[in-house]
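Next up: the structures, one after another.
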Structure I
Amino acid sequence: MGAINHKVQPGLYAITDNQLTPPDQLLQSVEAALEGGAVLVQYRDKLSADSERLRQAADLTDLCRNAGVPLLINDDPELALRVGAQGVHLGQDDWSLEKARNLLGPEAIIGITCHHRMDLAHAAKSHGADYLAFGRFYSSRTKPGAPAAEVSVLTEATRLALPVAAIGGITTDNAKPLIRAGADLLAVVGGLFGGSPEDIKAKARTFSRLIALHHPLSTHSH
């Protein structure tokens, strides 16, 4: 397993999507995911107006802070700084990690997309990433063009001693092999959001239970 640093616990990593979680359902949906056990939340909205994104990010920061769960902002360190979110998730073509770290400080959580490539993971670690995200593992509506990753990359990445996140088409039915291969975090978009709050909470509970059962470092593991 990737080592768990003090900033990131193993578990469900809920990622919002402005089509699955429209503005009027966003807070309810994320609250349901938190009630179901999500340990990390990412606000991801590439389409809404800046004023709308600022308002939503601020509301989510309050919600997550009250729940004691870190909120990360996708690709926007300046927005993260403005609302007091706990960090950012960066793709390969976004801000440099160093620039984001300088802006947000040493305690911020910064995760990096590594796709299916260990060279990107080594580079992210050397620049001070807090977790490494790999994927997609299954076909994904959110990232249809992303190259496929082999499950073995998760196992290889555990040698870097950073928390490892798996993303891409993950559902409660196909998550188990990823956890067993080395995923500390299951980053889920469509496999979690899009239904009623009760539905989201139930799915989040199932993901959380799967991680508790199959993650070697989980406090619930037998």
Structure II
Amino acid sequence: MLEVRALTTAYQGLTAISDVSLDVREGEIVLVAGANGAGKSTLLKSITGMERAQAGTVSFLGARIERMPAHRITAAGIAFVPENRRLFPRLSVRDTLRLGSYLHRRDPQRDAPLGVVFDIFPRLAERLDQRAETLSGGEQQMLAIGRALMTRPRLLLLDEPSQGIMPKLVSEILGAVEKIRAGGVSIILVEQRIKQSIKVSDRYYLLKNGAVVSSGSADNMEGSGDLEAAYLS
């Protein structure tokens, strides 16, 4: 589904990711792990057109997308939920979700994905008229993911979905990730909660200093000496 080859992105002359390659297959959850500053968010932004890579290629469903603007990448079927959610605080839950379906605004079935969103996050259906700023951290994360699902993605990129939410809701969020995959959406998951994330993931890539240092089956991740080295160095 997704092929990233030798991707390199730099900011003001400083390389954030270097020669990164990864694959995502249909129906997979792929975990991208690494310490703070390893380049995880830059990788997601480079895939989705939020940052422009200096070298390398990105192919999605057989088409090259690394030079596409971000809105066209979204229209092609890749949705991105950024770190810290980036919601409009005074917008209601209802309007936030409709904002996610803007690319389909001329479609009579524009609101069709709402059923999927409410099935995964029934709490959002109870809070349609509340402003985003009045929701808890966990509810805001649900809303950010729901907004992304309204774009009708084939591939969903999640950047630290458990950040800033109560520990008891982390399992609920990661459970929602599994439900989204069951609905036919492949996922790249960037997450610091490694032990919980491994349980829902098929494969992993471990980044250190902007480069992939280890990859393989998620079942084998904890046994990798690279994991400890990447986080403790």
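Where a number appears in this text, it was derived from the coordinates with a stated rule and is not lab data. What you are looking at is a predicted structure, and each value in this text was computed from that prediction instead of being measured. Cβ atoms are built from the backbone, for glycine too; each structure is taken alone.
Numbers below:
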| read-out | value |
| --- | --- |
| Structure from which 22, 48, 28, 2 was derived, P(r) over Cα pairs in 10 Å bins from 0, in percent, for residues 66-113 alone, options I, II | II |
| Origin of the value 28, where relative contact order in percent (Cα under 8 Å, 6 or more apart) was derived from one of I, II | II |
| Computed 2.9 for distance in nm of label points 7 Å out along Cα→Cβ at positions 18 and 210 - originating structure among I, II | I |
| Among I, II, which structure scores highest (criterion: Kirkwood radius over Cα pairs in Å) | II |
| Distance in nm of label points 7 Å out along Cα→Cβ at positions 98 and 122 - highest-scoring structure of I, II | II |
| Origin of the derived value -11500 (helix-only ellipticity at 222 nm (-39500 (n - 2.57) for each DSSP H run of 4 or more, over all residues; to 500); candidates I, II) | I |
